[in-house]
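**Student:** Below you'll find a set of structures to go through.
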Structure I
Amino acid sequence: MARNIEIKARIDSVERVALIAAKLADSGPVEIAQDDTFFRCENSADRLKLRTFAPDRAELIFYRRANSSGPKESFYLISPTTTPDTLRESLTLAWGQAGRVRKQRRLFIVGRTRVHLDRVEGLGEFLELEVVLKEGEPAEVGTAEAHALMAQLGIASDQLVQGAYVDLLQAA
């Protein structure tokens, strides 16, 4: 399975952080509308979501990560699909939905890190970092990169949040 190091943080302004990210980025910004449907999983560290971009373009994403607030290792598998509505219905019937998250994402690439600036319906504005790890690479290397990029973007440790957006929406 592919791996990355992730952090999620509340931010005061996508626009403010985007100005900094643009100066650091190798590419971006790319604007992406995402509609994520989460399905029930037995293990609380596991997530299964269908991320829809368009009526004929989506990805089924399984991932496993700790529900902690600091940088954390995530294992994931991505399966593209051209029939998101049928797949959503099948998975809902089999497993049941756990929630839905709609967001507007602004994506920058800084080195090997995906910088997501998200406006999440019902929650507000967030930053997510995903440092993509090489096969066999120690998680600590990615964690150090995440911390360094947080500092460059002006993100303090007290801004970090745990869990997925779907968890935050359910707790709101």
Structure II
Amino acid sequence: MIRDAAEADLPAILAITNDAIANTTAIWTYAPTTLEVRTAWWTERVAGGFPVLVAAEGDTVLGFASYGPFRPSDGYLHTVESSIYIAESARGRGLGRALVAALLSRAAAQGKHVMIAGVEASNTASLRLHAGLGFVETGRLLQVGRKFDRWLDLVLMQRMLA
């Protein structure tokens, strides 16, 4: 089930986030985050009218996704950037696709024009997921990040919504 995240979901969102920080290149951060930081993030997103969605099985959160401003200038008001994270134990079940599809629907309903996804170049599963939902690669930034003692490339993908 895909639904809006509630404050009670934040510990699970935190656990998924910290696992991604510790074990993947999906988040280019080195240190784990805190519940206070995730709570502030969630509060800011909701107050700004941006969705925070979870994929849940009963009370168990298996993944989450959101979008927010692409850049702070007024000229970018109709462009959003998405993020999506799935618990390691729930990957490969189609939850990512369901979450991104729900984000696309929400963004279109809000009158957004473009959704951007920034994907680490070796994350072939995420690249395939986004391509399968109509995102196209529009840029590749070489060696702009570093994690796990290696340089990371960032693939920029976009999907027109309207």
Structure III
Amino acid sequence: MSEGKTAPAPVPGPVWLGDAEQEVWQAFRQATTLLDDHLDRQLQRDAGMPHVYYGLLVTLSEAPGGRLRMTELACRAKITRSRLSHATARLERSGWVRRENCPADKRGQFAVLTEEGAEMLRRSAPGHVAAVRKALFDRLDGDQQRALGEIMRTIADGLQPTAPDSDLPWLR
């Protein structure tokens, strides 16, 4: 090396998962994949919609007036605006959601839960809750449920963006 120049710092390699960590990771992946599939199949069978569409209806039902800006709905659902647009079109065809133009922003739109959408939620919620209870909560005792809740909140809090991040898929 010439005088005044330092060698570049070595790039650290990955810190591989240990055997116990690998077991936890694989169990987590398998459980979340199976749970997502189980709930998706239940909602397809009982309500004729995938789990993600049900989640959109629930999110709208919890919003003031049953309406949210499309960009806000994409952020809450953690899906791309393109996927949301496709899902909203399907929900519109079913009569469960309608889009309204935003008067303050010519390019903005609201997704609005219709009365038919609210009724679909009322009809499908009992079966969905039963599926969630059977697949998840009935398998855990109270201490395990509290621990799982704490673990999931810790993970979600650690992954939640703290500042606007253009790399997030739901902001694209």
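Values in this text are rule-based calculations from the coordinates and carry no lab data. As the structure is a computational prediction, the values presented were derived from the model and not from experiment. Cβ atoms are built from the backbone, for glycine too; each structure is taken alone.
**Student:** Quick check for you: by distance in nm of label points 7 Å out along Cα→Cβ at positions 20 and 132, which of I, II, III is greatest? Before the final figure, lay out each step's value.
**Tutor:** Details: I: 2.4; II: 1.8; III: 3.2.
Across I, II, III, distance in nm of label points 7 Å out along Cα→Cβ at positions 20 and 132 peaks for III.
**Student:** Determine which structure produced the value -8000 for helix-only ellipticity at 222 nm (-39500 (n - 2.57) for each DSSP H run of 4 or more, over all residues; to 500), calculated from the coordinates; the candidates are I, II, III. Please report the intermediate quantities before stating the final value.
**Tutor:** Details: I: -8000; II: -10000; III: -19500.
Corresponding structure: I.
**Student:** Moving on. Can you spot which of I, II, III the value 3.5 was calculated from, given it is distance in nm of label points 7 Å out along Cα→Cβ at positions 124 and 140? Don't jump to the answer; show the numbers that get you there.
**Tutor:** On the way: I: 3.5; II: 1.4; III: 2.4.
Going through each structure in turn, the value belongs to I.
**Student:** For which of I, II, III does Cα extents along the principal axes in Å, for residues 60-147 alone, calculated from the coordinates, equal 41, 32, 26?
**Tutor:** Working: I: 41, 32, 26; II: 40, 34, 22; III: 51, 27, 23.
Of the structures listed, the value fits I.
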